[in-house]
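Q: Structures follow.
Derivation of every value follows stated rules applied to the coordinates shown; laboratory data play no part. These figures come from a predicted structure and were not determined experimentally. Cβ atoms are built from the backbone, for glycine too; each structure is taken alone.
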Structure 1
Amino acid sequence: MDRSRIALVIPAYNEAETIFDVVSAALNYGQPIVVNDSSNDATSEKASSAGAYVVSHAKNMGYDKALNSGFKEALRRGFEVVVTIDADGQHEPGLISQFLDSIDSGADLVLGVRNKRPRFAEHVFAYYTKFRYGINDPLCGMKAYKISVYESLGHFDSYGSIGTELAIYAARRGFCYSQVDFSVKDRIGRSRFGGSFVANFRILRSLFIDIVRVY
């Protein structure tokens, strides 16, 4: 797939330790778009110097709204495929080629499947989506989408889904999807989910909304 058609959307909040290396590696596969979610470190400067387009929030908006901004920018710039990866270095950029191969083979959506899920609520969410949609790891931050999937829904997230709304929408609507298994690296720095209690609450809240939601 032509590199010029691919956007790598990378939400980032205080990821100065890792963002330069993540962007530099991602450039081999497409154009990185870093959404700087009002970081108070050098995230924006390092991302820009590595070759990313940088979209900055004036105040911290959170993970889902950062991805909303990244998808809007990708659509505005005419990209045809969006790959989402984390800024913390847990996702090996070399995996991007496997996701793009699946898109080339006809998938509208490609979902990453991590070798481990650190929280109880993630296992509950995954059990539900596996049973209902066949999705093994809905909360994995590494996914690839044809921009047509995003255009069909009209947004990436509307309720704080922790990166799951668009993927679940695609599965519900019958878009073709595939899954890629991989091992995550250890994270550098603090998790975007916050502490254990808060993280589990947020994940279970998102799951509940999905259960009762109708498209």
Structure 2
Amino acid sequence: MRNEIIIEDVKHIVAEKLRNEATGHDWWHTLRVYNTSMDIAAAEGKGDRLIIGLAALLHDVADHKFGYTDADREAIITDILTPFELSDSVIEQVIYIVNNLSFKQGKNKHVLETIEGRIVQDADRLDAIGAIGIARAFAYGGHKDRPLYDPEHSEDPDSDTIGHFHEKLLLLKDGMHTEAGKQKAVARHTRMEQFLKDFHSEWDGHQ
């Protein structure tokens, strides 16, 4: 019961922090990652649910995409969790997960060592693909002032939002750690492939 109360309190804290976020890394994204993490954990029958839940809820708080460093994030998350009188080990594991979760434009080569971290990373990556992933990609592209598509700059895969699919999103399916994550990723990956096929067909005036 105590763990459930902690999770609910942290939900309220994070919802308030991400209330006006408009890049696709908002509270609803966080809640989906939390729910998917819990679903994967149940399917796998593994992992500490409290650590999984806290890491999922805090994974986009003070994220590097918004200019924060790992040290900034460690301090902010510690401040959030300290009043709950959690053990140092729990707080350290949560910080370890959130500081090593991100794709970081393919530059993050760290392989998460804990099952809790792998579950949350799968859940976060699942929310970046499929129908919701497509919507989030364009929301983030708009935030970064990227064009939808610029075929004249196709050599730079991150110069437009369609390029972002090739730079990141289409690679995520093969990076899943858990069996449940792999199963969920297949259908979402297929939706993106179909979307790109339709997009290019319409772009060229064939549909």
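Q: Consider the structures 1, 2: one of them gives -12000 for helix-only ellipticity at 222 nm (-39500 (n - 2.57) for each DSSP H run of 4 or more, over all residues; to 500) as calculated from the coordinates. Say which.
A: Only structure 1 yields this read-out.
Q: Now for a separate question. Out of 1, 2, which structure matches 2.4 when distance in nm of label points 7 Å out along Cα→Cβ at positions 6 and 54 is calculated?
A: That value comes from structure 1.
Q: The value 14.4 for mean count of other Cβ atoms within 10 Å over residues 14-21 was derived from one model only; which of 1, 2 is it?
A: 2
Q: When distance in nm of label points 7 Å out along Cα→Cβ at positions 126 and 166 is calculated, the result is 2.3; to which of the structures 1, 2 does this value belong?
A: Here the read-out was taken from 1.
Q: Here distance in nm of label points 7 Å out along Cα→Cβ at positions 70 and 134 has been calculated and equals 3.6, so which of 1, 2 was it run on?
A: 2
Q: Supply the structure label, taken from 1, 2, corresponding to Rg/Rh (Cα atoms, Kirkwood Rh) with the calculated value 0.99.
A: 2
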